[in-house]
Structure 1
Amino acid sequence: MSVHIEAKNGEIAETVLLPGDPLRAKFVAQEWLTEIKQYNGVRGMLGYTGLWKGERISVQGSGMGMPSLAIYVNELIREYAVKRLIRIGSCGSVQPHVNVRDLVLAISASTDSAMNQRRFQGMDYAATASWPLLRRAIAVLEEGKTAFHAGGILSSDTFYTDDPEDWKIWARHGVLAIEMEANQLYTLAARHGVQALALLTVSDSLVAADPGGDLSSAERQSSFHTMVEVALGVGTGWGDSGTG
């Protein structure tokens with residue numbers, strides 16, 4: 001048991017899917033997994049372990065923003081020996097060719113946060129996905145003939161910004177989309193020698209001609225089936241020892 005996760009040793013699988021919204025964690029567990037067991041309810045941040053095609057996998061809400069995600073990732077790695085962490089979340093497109101409902105595979109995650117500036121004493125760090133998970137994801141996507149975009153994203157500290165045009169700096173440098181967590185997921189995974197990947201579904205666009213195409217909050221919870229199924233395919237087949 002850790003500070004924010006009440007699971008006993010062995011109750012969390014070696015691979016964990018990380019949606020930000022705890023209700024999305026519940027939705028994934030109930031819709032896709034069998035023999036599910038809720039192992040966490042502390043602060044309403046729900047966590048479940050179950051079976052997908054006979055293999056153990058867990059899904060844990062991580063909250064909104066990098067500070068919240070960092071708490072859960074640290075505890076999952078340090079206290080529960082989790083080896084693979086796959087973020088499943090939403091993002092906002094900043095490129096005309098990246099449309100609402102498209103899937104984005106985050107190869108790298110830039111940031112406007114000061115968290116890594118503090119960690120690296122003012123120097124820059126290139127936060128990147130783990131190659132084994134990235135390679136597996138590409139294979140799963142290609143096998144299913146699922147269209148996707150792969151490239152850099154931005155993990156931002158601010159959802160509401162004072163400068164409505166600041167995203168254009170990132171777009172000019174090829175960033176595909178903006179979200180709020182992946183940079184710290186990648187950094188912490190590298191720090192602790194585990195694997196991490198962010199799979200994101202585009203929920204809205206800053207450059208779309210028709211803003212009516214954006215997804216509602218209900219659609220964000222229930223409509224990301226392709227992303228979840230890809231994540232499950234990526235997260236299984238690693239030979240979970242069952243020890244947590």
Structure 2
Amino acid sequence: MQSRYSVLIISITALVYSVAVLGVRTTASAADSPASISGEVKFQGTPPKPTRIDVSQDPLCAKAHSTPLTTEDILVGPDGGLANVVVYISDGLSTQTFQPPQQPAVLEQKGCQYKPHVLAVQSNQKINIINSDETTHNIHPSPVNNREWNMTQPHGMPLEKSFAREEVAVPVKCNVHPWMKGYIAVLKNPYFAVSDKEGHFSLKDLPPGSYTITAWQEKLGTSVQKITVGAGENKTLDFTFKQ
């Protein structure tokens with residue numbers, strides 16, 4: 001009888017201990033849960049009409065399009081969403097350093113345009129630059145905080161580059177086709193996004209904390225907001241730009 005009683009006591013003790021440990025682990029896991037910030041970038045007012053681009057100087061560029069090309073500096077969707085806005089954490093990560101992702105970013109020259117028009121990468125992240133056109137391009141970024149380079153790229157020629165320091169944003173042009181313009185935003189942390197054609201963006205896997213969030217648009221400047229997110233929180237933050 002005594003033996004059975006002792007076994008029962010030991011079993012109950014083990015169960016209580018297991019529950020306690022599980023509770024501690026669950027609490028710790030919840031405390032470590034990443035946060036996220038999502039939202040929309042809006043254009044206030046009547047958006048400007050895109051300007052038609054004349055590409056007739058290169059028949060191969062003209063051949064690539066059944067409809068006329070237009071400028072992409074301010075792209076507003078049907079519901080007022082503003083595309084191609086870089087949204088990123090500009091302050092709040094103290095002195096943390098982040099390794100660049102192993103997966104390279106891709107900048108494509110297609111139809112004598114840059115795809116995407118605005119590319120965001122992390123500092124020291126590899127950028128695969130592709131020429132999908134039958135014509136020859138000359139890709140020429142003009143950074144201020146990074147080393148400038150200027151390279152001719154025939155069709156099919158591989159080209160890989162990177163930028164060492166943060167810079168929002170590096171203008172890119174083609175010396176052969178003067179209408180070709182784009183931007184590469186270089187960020188020192190991985191918490192950034194470029195708004196889609198409807199103006200939506202999302203910053204995921206954030207450590208809990210208080211942050212300064214900056215939104216940059218090539219023609220309309222910057223907008224800055226502050227936000228605090230707790231563990232596991234998904235908060236909404238919207239930006240509005242106007243001319």
Report summary line: If you rank structures 1, 2 by distance in nm of label points 7 Å out along Cα→Cβ at positions 143 and 207, the highest one is 1
Query - Value 1.6, calculated as distance in nm of label points 7 Å out along Cα→Cβ at positions 63 and 119, assigned to which of 1, 2 - result: 1
**Report entry** Structures 1, 2, by FRET efficiency 1/(1 + (r/R0)^6) of positions 39 and 135 (r between Cβ atoms, R0 = 30 Å, to 0.05): label with the highest value
**Finding:** 1
Report summary line: Matching -9500 (helix-only ellipticity at 222 nm (-39500 (n - 2.57) for each DSSP H run of 4 or more, over all residues; to 500), computed) against labels 1, 2 points to structure 1
Query raised in the report: Which of 1, 2 yields 100, 43, 36 for Cα extents along the principal axes in Å, as computed?
Result: 2
Query raised in the report: Of the structures labelled 1, 2, which one yields 21.1 when mean count of other Cβ atoms within 10 Å over residues 183-190 is computed from its coordinates?
Result: 2
Query raised in the report: For which of 1, 2 does mean count of other Cβ atoms within 10 Å over residues 159-166, calculated from the coordinates, equal 15.0?
Result: 2
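Where a number appears in this text, it was derived from the coordinates with a stated rule and is not lab data. Fair warning: this is a prediction, and the values are worked out from it, not measured in the lab. Cβ atoms are built from the backbone, for glycine too; each structure is taken alone.
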